[in-house]
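Nothing in this text is a laboratory measurement; each read-out follows from the coordinates by a stated rule. Please read all numbers here as calculations on a predicted model, not as lab measurements.
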Structure P
Amino acid sequence: MTPTEDLRLRLRRLLNEVIPPVGTESDTQFFDCDLDEILLETQSIYGAAATGWAMKAGMLQGQIESYAVGQERYDLTSLRDRVAHAFAMAEKYTAMAKAGGGSVMLKITKPEVL
C-alpha cells in the first residue's frame, strides 16, 4: 500500500497509538516512518494493523504487577495478559485482512440488440 496521511492516522487508531493533542509522534511507540514501512509491506490496512500489533507484543516489557501502600493494594495488568491481548488483536486483524479479499474490476459491454 502507498502510505498517505489518512492511512497513517487510521493505522494509528487501529493500533491504539493516537498522537496526544499537544504531543508528537515520539509520544507513541511508532514513528510515521515505521508506519510507512508497515504500510508498504502489507496489502491492506488490516494486514498493517496485524503486523503492528505483533510488533507491539514484542515491545512489551515486564513491570511491577502489584503493590501495596498501607492498606491500599494496586493490581496492574500482567505482562502475560498484555502480550496475549496484543497477539489476539493481531489475529483479529489478520482474519479481517483475509476476509477482505481485495477489489475486482469488471468490464461490462452493452449487448447488441436487433
Structure Q
Amino acid sequence: MAFENFPPEIKQATYGMLIALPTAILGRVLAHNHLVRLGRRRLFSRDLIWELPTVVFCAIVGGGVAAYLDLPPLAAHAVVGVTSYFGPRGIEAFILRWIDRRCESGPAE
C-alpha cells in the first residue's frame, strides 16, 4: 500500500487528523443546533458550507493543544470537541481573556 512508504510523522499526523474530525464535526453540529434553537440560523442554509473549514481548523487547533499538553486520547477528543463547539470566535475570546489576565497581574518576578 502507498501509505506504508510515508514517514512515521506523516502517518501519525494523518491518523490523528482522521480520528479528530468526527469529534470536531460533532462539536460544530451541536453549536449549529444551538444557534438554530436560538433562531439565529436556519437548519439548512449556506452557513453549513462555512462549517466545513471551521471543523478542519478546530480539529487541528484542538489536536495541537492536546498534543502540547500530552493528553491521553480520550482527553484529546474532549479538547477537540470543546474547541470545535466554541469555534474560532470562542477560541479568540478565550485567548484575549487569557492575555488580559496575564497583563493585569504584571510581570512575573
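Of the structures labelled P, Q, one was used to calculate helix-only ellipticity at 222 nm (-39500 (n - 2.57) for each DSSP H run of 4 or more, over all residues; to 500), giving -16000. Name it. Present the calculation step by step, with values, prior to reporting the outcome.
Numbers: P: -16000; Q: -28000.
Structure P accounts for this read-out.
If you line up P, Q by relative contact order in percent (Cα under 8 Å, 6 or more apart), the top spot, with the largest value, goes to Q.
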